1. Of structures 1, 2, which gives -11000 when helix-only ellipticity at 222 nm (-39500 (n - 2.57) for each DSSP H run of 4 or more, over all residues; to 500) is computed from the coordinates?
2. When relative contact order in percent (Cα under 8 Å, 6 or more apart) is computed for each of 1, 2, which one produces 27?
3. Can you spot which of 1, 2 the value 1.4 was calculated from, given it is distance in nm of label points 7 Å out along Cα→Cβ at positions 35 and 75?
4. If P(r) over Cα pairs in 10 Å bins from 0, in percent is calculated from each of 1, 2, which structure is the one that comes out at 16, 55, 27, 1?
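Readers should treat all values here as calculations from the given coordinates under stated rules, not as data from a laboratory. On a predicted model such as this, the values are computed, not experimentally measured, just so you know. Cβ atoms are built from the backbone, for glycine too; each structure is taken alone.
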Structure 1
Amino acid sequence: MNTFNMIYDVVKKIPKGKVATYGQVAALAGNRRWARVVGYALHANPDPENIPCYRVVTKDGKPSNAFVFGGINEQIKLLEKDGIEFKDGVVDMEKYQWDTPMI
């Protein structure tokens, strides 16, 4: 399985109402150092309907300035539709970060 597919498999598991960080997805995909690769993979997402790349944010809870599927405002809109609230433009990571066993 190639790296991007490993990343997509992790992103597909992020539950509605939760977010994950680039580093978190990288670690779960097999290599903590792949955070930048996660960004590349999400930018090339072949199936946005089934791979919810909008649920990946920075470690500080910031949405991506480079969100490819409609820009930062679209990412915020999709996260809010999932029930995620923003405070001063960022996600409350204590409340909304996906709780995963490997991190």
Structure 2
Amino acid sequence: MTELSSSLPKPRIEIRYCTLCRWMLRAAWLAQELLSTFDSDLGEVALVPASKGEFRILVNGVQVWDRVADEGFPEAKEIKQRVRDIIAPERDLGHSERKPASE
């Protein structure tokens, strides 16, 4: 392949979740949503057990969500938009980005 982009590693997403809080299912659901949306754009989505109420999402080491700083858990739509803004800013996410028609 001659394209430069094809030789670059694909992004890695890390979802850190508190095991004591039992947030693994939430983390796994978000991982599934991201893999479904960015199937050919991602190299890896890793679930990383953590503690002390942690729930953070990082893309190539850059934090895109923190439960404390962002005051809660993310909706899939918001995480997809934040991830897209980093890995493929030109990409349209389709219906999840469309605003309702004004009355």
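1. Working: 1: -11000; 2: -8000.
Answer for the origin of the read-out: 1.
2. Values: 1: 30; 2: 27.
Derived from the structure labelled 2.
3. Numbers: 1: 1.4; 2: 2.5.
The correct label is 1.
4. Values: 1: 16, 55, 27, 1; 2: 14, 45, 28, 11, 2.
It must be structure 1, since only it matches.
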